[in-house]
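Following are the structures in question.
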Structure I
Amino acid sequence: MVNIIKQEIEIDSALKHKIEFICSFCNTTPTIHNGSIRTIEHTNLTYVEPHRIIINGITYLAFNYEPNVYVENLGKPILIGNLEEYIKSLK
């Protein structure tokens, strides 16, 4: 039997503060879900699930200590500094 161990990772307070600060300029409120580490027991397989940030119905993915956020999947990175412009361009 395969056992998957899930450990929640709290979002870094600096990252959370940056996201909330950017959203305050865009007149919106983010919904933040913490990521996790999933490990298959008795193997060396590990998956790091990113933090999910939902802003205006769009899911952004973020990792602690990473300068980018990702739109919907890991294929479209955006620098955190450019996130405000991106959110405003969608309105």
Structure II
Amino acid sequence: MKDFILLMHNDAAKSGGDWESYLKSLRERDVFDGGSSIGAGTAFRKFGPAEISGTLRGYIRVRAESLEEAKIYLKGNPVYENGGTVEIRELLRD
């Protein structure tokens, strides 16, 4: 199994949704590995200005065999279902 992170942005046409049911479905599949809302922050760079994404609002970590399988977990995600952006990134192991 590989680890993936779903990065939810705050750019949906409408907010809200049934997070409880969505997270319950991930737990029932035994693929949920944590997550959280993300508050405001600041970016730092040693040389020059750094910018931070103003739309990133939360993440969920899941386990899946592939990116294709991880995409299945978009179903029911309130951000995705309301037309917002959800990035899926593999968490690489060194």
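Values quoted throughout were computed directly from the atomic coordinates according to the rules given, and no laboratory measurement underlies them. Note that the structure is predicted; figures quoted are calculated from it, not measured. Cβ atoms are built from the backbone, for glycine too; each structure is taken alone.
Say we calculate Cα Rg over 2.2 N^0.38 Å for every structure; which of I, II gives the highest result? Largest value of Cα Rg over 2.2 N^0.38 Å: I. Starting from the value -5000: which structure in I, II was helix-only ellipticity at 222 nm (-39500 (n - 2.57) for each DSSP H run of 4 or more, over all residues; to 500) calculated from? Traced to structure II.
Computing mean count of other Cβ atoms within 10 Å over residues 7-14 gives 12.1 for which of I, II? Value 12.1 for mean count of other Cβ atoms within 10 Å over residues 7-14 corresponds to I out of I, II. When distance in nm of label points 7 Å out along Cα→Cβ at positions 31 and 47 is calculated, the result is 2.2; to which of the structures I, II does this value belong? Label of the source structure: I.
For which of I, II does distance in nm of label points 7 Å out along Cα→Cβ at positions 23 and 39, calculated from the coordinates, equal 1.7? Working shown, then result.
Details: I: 3.1; II: 1.7.
Source structure for this number: II.
If you line up I, II by relative contact order in percent (Cα under 8 Å, 6 or more apart), the top spot, with the largest value, goes to II.
Suppose you compute distance in nm of label points 7 Å out along Cα→Cβ at positions 15 and 79 for every structure in I, II: which one lands on 1.4? Only one of I, II returns 1.4 for distance in nm of label points 7 Å out along Cα→Cβ at positions 15 and 79, namely II.
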